[in-house]
Structure I
Amino acid sequence: MPSRFELPDPRSAEGDVVAVGGDLSPGTILHAYRRGMFPMNLPDGHLGWWSPVERAVIPLEGLRITRSLRQSTRRYHVSLDESFEAVIENCAYAYRPDSWITDEVIDAYTELHDLGWAHSVEVWDTDGELVGGLYGVAIGGLFAGESMFHQARDASKVALVHLVVLMNRGGVLLDVQWQTPHLESMGAVIIGRDAYLQRLPLALSVPGPFADGDDG
């Protein structure tokens, strides 16, 4: 499913937005991730392709787990790809009415999930209720985290711990886009766009911990 669009080199952009327009077809989205970009609407509603100048990642050996978080990991049940649509819908709801996760984004990433490219980590409480999770796109040894949510203490952090454990089984690069206080507390660091783009080819070249979907 090749893209109908050729996205520019992010190094040519002065700011975080590299290009505007295109579509959210699987081929276009995967093409963007392979070039170090991801889609998100601009304030005016147009589709933008972003590659943050201050790109942030979580080093796979640098995750910070506090004693209380370690206890929380034993409090919940964690699953992989059991309820992708519920996770992305909860992520969208968490940011409403200003969510960038529109219905079109939900449809596009759900299709990527059906094709084997997008994945979710779900966190369940002892009553079997979904209380946290995250989702993102995996290509080879790259996992590009898109969003997370929680409805119970530490639930999103537990999802991230599970993801890092999984990524340490063959992953190379865990992209979290921008630094936030929440992610920084977990060990995220800013490496910058140039360093991210330098690391990306190696990450894409290895099999990684996820089974890739159809060739994009």
Structure II
Amino acid sequence: MWVSRGSSLLPLFLDLSGRRAVVFGAGPVGLRKAAYLAREAQVTMVDRCAVEVPEGVRLIIGDALDNLHLIGGSDIVVAATGDRSVDERVCEEAGRRGKLINRSDGPGNFLIPSIVERRNFTVAISTLGRSPGMSRHISKVIDASLPPSMEGMVDLTEALRDQLKGELPDAREREGRVRRLLEDPEVWKALGEGPEKALEMARRRVLS
């Protein structure tokens, strides 16, 4: 039996552009995971039925076990057929080939998180496969609690770091001073009055 290492998962953000993924099973779970991966990766789905797949996803109609050869040309493998024995076989083959594996009925060696996205940042949430519903609930709570000023602060600190490179050449000192701004309520307040005013105030405080 293929055994996962779910307890040792480490959160990471990966660049999947140009990578290949194969998703076995085009049910609701498989379709959701294919759509997520297809934002960057080249995704192929395998299912016995003709179904509508997310944009950019290629569908192969056939049995999962007849298409295990697709694993060899993929970087990422998702087992979501709904048949435990088939998913186990997919995972065994993917594990033998050293692939990244996600499994719908249990943890693989990577998980697809629930996410909260803004223009300037992304928050990823996972319960390590113990409760996907709770992951989605937590994401809704976080989504509702994030004020718009968070995005403005990302813009401000990025602009400030660029401006200060010539005046504060020591990177550690520069980063330390910029980080202290995040605890300054007056700078946060100034963000609500306009980015230019907030940047001017932040610059003065960092250089003072």
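Readers should treat all values here as calculations from the given coordinates under stated rules, not as data from a laboratory. Note that this is a predicted model, so its numbers are computed, not measured. Cβ atoms are built from the backbone, for glycine too; each structure is taken alone.
Computing relative contact order in percent (Cα under 8 Å, 6 or more apart) for each of I, II, which one ends up highest?
When relative contact order in percent (Cα under 8 Å, 6 or more apart) is computed for each of I, II, structure I gives the biggest number.
Among the shown structures I, II, from which was the value 16.9 of mean count of other Cβ atoms within 10 Å over residues 182-189 calculated?
Details: I: 16.9; II: 12.9.
The value was obtained from structure I.
One of I, II was used to compute helix-only ellipticity at 222 nm (-39500 (n - 2.57) for each DSSP H run of 4 or more, over all residues; to 500), and the result was -9500. Which label is that?
Traced to structure I.
Out of I, II, which one gives 22.4, 68 for Rg and Dmax of the Cα atoms in Å as computed from the coordinates?
Working through the options, I get structure II.
Using mean count of other Cβ atoms within 10 Å over residues 22-29, single out the structure from I, II with the greatest value.
Largest one: structure II.
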